[in-house]
Every structure is written in C-alpha cells, then in structure tokens.
Structure I
Amino acid sequence: MIPAGFDYYRASSVEDAIDLLGSHEDAKLLAGGHSLIPLMKLRLAEPAALVDIGGLKGLSGIREDGDEIVIGALTRHYALETSDLLHSKAQVVAEAAAQIGDVQVRNRGTVGGSLVHADPGADLPAVMLALDATMVVQGPSGDRRVQASDFFVEMLTTDVQPNEILTEIRIRALPQRSGSAYVKFPNPASGYSVVGSAAIVSLDGSGACSDVRVGISGAGPMPVRATGTEGALRSQQPSPEALQRAAQEAANGIEALEDIHASAEYRLHLTRVMTRRALESAVARARS
C-alpha cells in the first residue's frame with residue numbers, strides 16, 4: 001500500500017519540533033516509525049505533515065538520576081533489552097522489550113513511540129503502569145510530568161497533546177528483596193500481546209508481600225492495573241495457593257476485547273493465567 005501525500009520536516013531540536021507541530025494542522029511525529037508508517041500505508045492514518053525527530057540528540061539513552069532511572073523517549077527497544085542498568089534495577093523493562101516484535105522492530109522502534117501510540121497489545125504500557133512510571137512531556141509552555149496512571153486515556157489515546165512531545169520516562173529503581181517479571185501470550189504473526197502481565201513484588205523481612213503491582217496489556221482497550229490482585233496479595237505470604245487466588249482477581253473490571261485472535265472470555269482467562277505466571281517469576285526473583 002502507498003500512503004497518502006504528506007509534507008515532511010526534519011526537526012533540529014525539541015523546541016523546533018514543538019513549533020512545527022503547532023504550525024501545521026494534523027501533523028504527526030516520526031521517530032522509529034514502526035507504529036505510524038504501517039497505519040499510513042493502510043491509510044488508517046493520513047497526517048498532513050510528518051515531523052521527524054529520529055535524529056535529535058539527547059532524547060535517547062538510559063541513565064541514573066538519584067534514585068530514578070531515566071529513559072529517553074527515543075531509546076530503541078534493543079537498548080532496553082540489553083541494558084545492564086535495567087537488568088539489575090528494573091528487570092521487567094528489559095524483559096518486556098526483549099519480547100517486542102522481532103530483531104528489526106527492536107532495533108528501530110522507540111520506547112516513546114510505543115507508549116504514545118498506546119496500542120492495546122503493546123507491551124511497555126503495562127510495564128510502565130506496574131512501575132508507576134512518570135512521563136515527562138514537553139510543550140510550548142515547558143515540561144510537565146504525568147503519572148502512568150493518568151497517561152493512558154483510552155484506546156490509541158494518551159494525555160500527550162497535539163503540540164507536545166514525550167521526552168523521557170522516569171522510574172524508581174526497585175528496592176532490595178524485590179522481583180519483577182513480564183509474561184505474555186503473543187500473537188504468533190505480529191508479536192503483540194493477546195494478553196500480557198507485568199508483575200512487581202517486594203517482600204518484607206518475614207517474606208510477606210509488602211508491595212505488589214500488576215499491569216495488564218492486551219485484554220482491554222487500554223492497559224490497566226490489576227488492583228484486585230494487588231490487594232489480595234499485600235501483607236500475605238506468597239504461597240502458590242495465595243498467588244493462584246490473587247491471580248483470579250486480575251480480570252476484574254476489564255471490558256475484554258474480542259476479535260479474530262481471541263474471544264473476550266479467552267482473553268479474561270489468559271489474563272488470570274499470565275498474571276499467575278508473572279507473579280510466580282517475580283516472587284522467585286525477589287526471594288533470590
């Protein structure tokens with residue numbers, strides 16, 4: 001398929017990109033292109049202008065800033081997958097990134113593009129929800145910070161406004177005696193999650209769960225926190241029976257999607273199964 005005609009601009013800075021977005025109606029940002037270009041080829045998206053930010057300096061990389069890990073929005077999935085810092089302090093990010101698409105996608109796609117596109121089957125939105133990440137968004141009036149719980153608005157929609165750019169993601173390094181995991185049932189063709197579950201478990205001195213956070217992708221139109229599962233495990237010993245019971249709460253309140261890949265009933269079943277598996281892995285890592 002051939003996309004509709006559009007104007008092309010290469011931004012020289014974040015500020016230049018913001019100005020271009022503001023001065024061109026129906027303009028879209030182009031970073032890695034793995035979300036936008038396929039939609040344009042199918043003519044499901046027909047932006048009048050593309051603003052290319054793929055070459056901007058300073059928007060990629062992974063670094064520590066105090067007790068936070070800062071991920072630039074243009075950081076490629078492969079960089080997340082292979083980051084020693086993430087493997088040691090936020091393993092769930094690297095684990096999820098390693099399951100995105102294929103090698104070509106991971107070497108071109110960007111974390112910011114995936115988050116802002118907010119596809120229901122994307123892996124990283126659920127991970128950022130579970131991590132309670134902070135998104136830094138820059139616009140004409142400067143920076144603002146948006147919690148992951150407020151960032152995802154509905155299917156394919158986030159809190160980023162038409163003249164704003166997601167510049168970085170900030171997450172807190174997991175404390176000692178914490179484990180994290182991301183487990184998904186992938187679509188065999190695209191690699192998108194039919195259902196995915198990101199789990200983070202912290203243990204206290206007695207081995208009980210002092211904190212539990214679970215993010216779900218793919219099941220519904222937008223990523224959600226499995227608050228029922230979280231509440232069922234907090235202050236509890238994470239025995240196999242307790243994990244199984246808590247995982248049964250993971251699908252509560254989800255209005256499941258139904259399509260050619262899975263029925264709503266099957267997606268809810270997968271939500272419970274993937275959550276149990278993610279919790280088991282997270283607990284095992286916390287104990288080790």
Structure II
Amino acid sequence: MPKFELTGLDGAKPMGFMAARGAWRTAARFEPNATLAWVDRQGVFVPVLGLGFKQTAEDLAAQFAEEVRGWPERPELTWSDAIKKATGDEFRDVAEKALGTAREDWFAAFGSELILDDDQVEPTPFDMSVARQLFLADALWLHEELKKPAKKSAQHAFQEALFGPWKYEDGQHHLGWDPTTMLLGAFTPKAPTSMEKAGVRAAVWLAMESIPLFPCFCRNGRFAVRGFQVEPRNRWWFQWPLWGAFIPLRIAPTVLGLDGLENRVLSTARGVFAVFRSQQFKPNKYLSSFQPAERLW
C-alpha cells in the first residue's frame with residue numbers, strides 16, 4: 001500500500017494531531033481502507049497515511065480539495081450559528097434528525113444537553129469561540145472559502161497544510177487549537193479585532209474534520225469527552241497517543257479511548273510509542289486556547 005508522509009503535520013502539537021485525524025477521515029471517504037501510523041523524524045512526529053493507490057503529493061492535495069468541493073451542503077454546520085446558543089430541545093431535535101445520515105457523529109461530538117440545568121448545551125472543549133466568534137458559522141465560512149476558486153487555490157492550501165511548510169499567510173483564526181498563533185489582545189494596547197490573524201486555513205479545516213472522533217458524554221452527572229482529562233479547578237487537558245502500526249479508521253475510537261496512557265509499559269505493549277498532552281489555557285474568563293504540548297513519555 002502506498003504511503004504518504006504528511007510532513008506538514010506534527011503530532012507533537014495539538015492542531016497537528018487534530019489535522020492528521022481530519023485528513024484521515026477525509027481520505028477514508030475516497031479510500032475506505034485508508035490507514036494511519038506515525039514516525040519520529042528527528043523530533044517531528046509525522047503522520048503517515050496509507051492509501052490504496054499511488055500518486056504525487058500534488059495529486060493528493062487536489063483530491064482533498066475536490067472532496068471539499070463535493071459537499072454542496074454541510075447540515076451539521078448550518079443548524080445553528082454556535083453550539084453555545086442552542087437550547088437542549090433544539091440540540092436533541094436536530095441530533096435525532098441526523099440519525100442514519102452519517103452526520104450523527106458530529107452531533108455526538110458537539111456537546112451534551114444533559115449537563116447544565118438551564119436547558120443549554122455544554123459544548124465540546126474544542127469550542128473555544130469567544131466574543132464575535134461563532135464556532136459553527138465560522139467553520140461553515142471556512143468550508144465555503146475552500147470551495148471557491150481563488151488566487152490561492154484550495155489545492156495549494158491543502159498541499160501547504162499536508163506537506164508544509166506552513167507559511168501562516170492566511171487571514172485565518174486558529175480557533176484556539178494552535179498555540180503559536182494565539183492573539184493576546186487583552187494583554188496589549190491593541191484591540192483583538194484590529195490584530196491580524198495568521199493561520200493555515202486548510203490545516204484548521206482538517207482539524208475541524210477531526211471533531212467527530214471526540215464524542216461528549218454525561219458520565220455520573222459530569223461532562224466527559226474522549227481524549228480529555230479534567231483535573232481539579234476544572235482544568236482540561238487534551239491528551240493523545242501516537243502509534244507505530246498502520247491501523248484503519250474504525251480502530252481510531254478505541255485508540256483514542258485507551259485508559260492508562262500515562263503507563264508507559266502498558267501503552268507500549270499496545271503499540272503506542274509517545275503520549276502528549278496540552279492544557280486548555282484560560283488567562284481570563286473569556287479567552288481560551290491550547291498551550292504548547294508537553295510529552296508525557
């Protein structure tokens with residue numbers, strides 16, 4: 001099976017890991033047997049995508065761009081502007097309608113209506129939108145932008161995201177997932193709205209495509225999310241493993257849901273060779289972003 005090292009993505013970074021999972025989900029739509037593994041390239045943890053056909057990096061980027069253009073509608077992104085604005089009844093109704101449409105995983109991962117007492121939805125911790133940001137509306141806007149013919153085409157955008165280098169020339173917000181581009185407007189003389197955004201739009205979109213792999217739960221009356229740990233004082237940590245064997249997408253939920261990742265002996269026996277985690281950083285009650293990741297072992 002031909003292998004593609006996605007050299008633009010680094011599994012040691014939260015958005016790099018998310019984007020690799022999103023790339024895997026996207027590839028599985030045109031190659032159902034797509035597999036993924038990781039390799040350590042001198043401290044850069046590169047995802048390796050296994051596909052059933054051989055082609056160039058340019059052709060693969062073009063196929064990703066065509067996959068985006070092939071989705072004329074994204075109902076999972078149009079039911080509301082923002083998860084945080086939805087009532088519990090609205091969320092239950094739209095989630096029920098999604099059953100059997102291949103969109104149910106999105107709604108399982110958007111949040112839970114069983115946690116809060118005011119009939120609101122507790123959103124996924126990946127939703128770090130604030131102020132004028134609207135998690136769903138902003139994701140839909142990005143999807144539509146990638147579908148447009150533009151000076152910088154979607155193919156070039158995906159080639160940059162997948163194979164690098166990331167130039168950070170797009171006016172794209174990182175949605176809190178890329179610690180290197182966090183805008184600390186509250187700590188500078190500038191207003192956040194006047195600060196230029198620097199991002200990699202296709203990488204952000206691929207990270208968004210990974211969201212369905214992280215469902216939300218109500219566990220013993222408390223909010224829980226696959227891949228996240230909660231410490232005292234409501235400190236959320238995103239924790240993820242890297243593995244060396246090529247596995248199909250259907251195994252991904254099992255790998256992400258492994259317990260005891262801190263146990264190196266147990267995790268190594270399961271094929272994991274590195275574990276990273278990133279804390280959700282909240283310098284005030286409004287701003288939120290992942291911190292640079294740390295390697296557990």
Structure III
Amino acid sequence: MTVQRTARLAVLTLIALGVAPAAHAQIASATGMFERRLSVSGPVDLDVRTGSGSIEIRRGAASEVRIIGTIRAQRGFWNRSSAEERVQAVQAAPPIEQSGNSIRIGQFRNESLGNNISISYEIQVPTETSLRSRTGSGSQRIDSLTGRLEVSTGSGSLRVGQITGAVTASTGSGSIQVQGATEGLNARTGSGSIEATGVRGALRAHTGSGGVNIEGNPTSDWTVHTGSGGIGLRLPSTAAFALDARSGSGSINTSHPLVMRGSLSRRHLQGQVRGGGPLVTVSAGSGSIRLE
C-alpha cells in the first residue's frame with residue numbers, strides 16, 4: 001500500500017467517524033514545565049510516581065524539596081481539550097501533595113487529567129530521605145541517601161547511589177546498578193544486568209537474562225540467580241559463609257578456601273568457607289560462576 005493511499009484511507013476514516021479532516025491536524029503534542037519548592041524540617045518521606053517519564057533524585061538543601069516537572073501531552077480523538085490546554089492545567093495544579101515532611105508526587109486527583117500525559121521529574125531532596133519511586137516506562141537515577149529505598153520501572157534502567165538503608169529495585173526490562181546498600185538489597189530485572197558494590201546484609205539478586213556482578217560482605221544470607229549470563233561475586237578475604245553454587249551450563253570457580261560437602265562436580269559446589277556462616281546460594285541456568 002502506498003503512502004498516498006494510506007493517507008487517503010485515513011482521511012476517509014475520519015470523515016466516516018464524523019471528524020473533519022482539519023481535526024486531524026489537532027492531534028499534536030505539547031510540552032511544558034513547572035517548578036515547586038516545599039519547605040521541610042527533618043527526615044523526608046517521599047513518594048513519586050509517573051506513568052511514563054524518567055525520575056531523577058539528587059541531594060539538595062537540608063530544609064527544602066525542589067521539584068521540576070517536564071510535561072508532555074498528546075491529544076487524541078477521545079480528548080475534548082487540546083494538548084496545550086492539558087499542559088496548562090498540569091502547570092497550574094501539579095500533582096503534588098504535602099503533609100509536613102510527607103510528600104506525594106504524581107497522583108492526580110482528577111484521574112482523567114493524567115491520561116496521555118507524560119511527566120519526567122527532577123527532584124532535589126535532603127540527604128535524610130526515604131523514597132518510593134515508580135514509573136511505568138522510563139529510567140531512574142537516585143543519588144546517595146540515608147533512608148530506605150523502593151524503586152521500580154516497567155521498562156528502563158535503574159541507577160542508585162550509596163543508600164544507608166534497605167534497597168529494593170526492580171525493572172521489567174533494563175539494567176540495575178547500585179553503588180551501595182548497607183542494610184540489604186533486593187534487585188530484580190526480567191532482562192538486564194545487575195551490578196552492585198558495597199552490599200551489606202541480606203541480598204536477593206535475580207535476572208531472567210543478563211550478567212550479575214556483586215561486591216560486598218554476606219553478613220546475612222545471599223541468593224543470586226540468572227537464567228542466562230555469568231555471575232561474579234567479590235567477597236572479603238576474611239568472609240565466612242556456606243556456599244551452594246550450581247550452573248546448568250558453565251564452570252564454577254572460587255578463590256576462597258572451600259571445605260567440600262558431598263561429591264565434587266564441575267557444575268555444583270557445596271561446602272563451607274572459613275568455618276561457615278550465612279548461606280550464599282548462587283545459580284545460573286546458562287553461564288559461569290566465579291567467587292573471588
């Protein structure tokens with residue numbers, strides 16, 4: 001079908017629906033921005049969500065949360081208002097709620113206003129901030145904070161700085177990088193790599209497809225799995241732990257002194273390191289495993 005014929009069919013369809021061809025030109029996008037500064041005192045509890053758009057959280061002033069939103073709106077046949085009108089409505093009343101040091105961003109009181117709206121957020125927060133952030137589609141970058149963190153996206157990468165608190169990070173498709181999680185890490189991606197340094201406490205790292213590289217100290221149980229990809233763990237030379245490592249297709253190597261339990265196998269190692277301790281369970285459906 002030629003481009004000209006496709007265009008003619010589109011116009012005829014519009015006419016059949018009772019829409020003048022000129023209205024087709026009104027299907028357009030519009031952009032805008034808003035900025036808000038909220039005064040706070042003490043630790044902040046922040047909840048951010050967006051259906052489509054990126055989220056970036058950085059450290060800022062100790063007594064203020066600064067929010068910059070970039071809006072994109074798409075007008076469709078089902079919208080009575082133009083894209084420009086929808087952007088102006090969001091600029092006039094951004095989806096921000098504050099109750100003391102508790103702040104909620106991205107929840108529209110008028111749910112229809114959020115349809116076909118994409119908002120990307122750049123937010124500056126005090127260092128003492130606990131954060132929950134979600135986006136349906138878009139990447140997130142989180143600076144170093146001292147509170148707990150729950151971050152997720154349906155599709156996009158996650159980059160997290162040093163967090164003095166438990167970290168939960170999940171993406172349907174995309175990589176995960178965490179520079180530090182001193183009170184445990186739970187990282188999951190359907191497709192993408194996982195990299196983390198400075199992990200302390202419990203660890204759960206799972207990817208359907210992608211490599212996993214973790215540096216830290218297993219002071220609690222660790223579980224690491226990839227369906228397809230290699231796994232590398234870097235542990236202190238003094239670390240004491242129990243090991244159960246399996247690979248469906250790939251070798252298993254460790255530089256730590258392992259007292260074996262059961263029979264020795266190229267694709268299954270089980271035993272204790274330096275007298276044992278927390279259980280480190282490592283499995284790869286297809287890929288090699290190395291402990292250093």
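We did not get these values from a lab; they are worked out from the coordinates using the rules stated. Keep in mind it's a predicted model, so treat the numbers as computed, not measured. Cβ atoms are built from the backbone, for glycine too; each structure is taken alone.
Before moving on, here are some points about what is shown:
- Label whose coordinates, when distance in nm of label points 7 Å out along Cα→Cβ at positions 126 and 246 is calculated, return 1.7 (choices I, II, III): I
- When mean count of other Cβ atoms within 10 Å over residues 30-37 is calculated for each of I, II, III, the greatest value falls to I.
- Relative contact order in percent (Cα under 8 Å, 6 or more apart) derived as 24 - corresponding label from I, II, III: II
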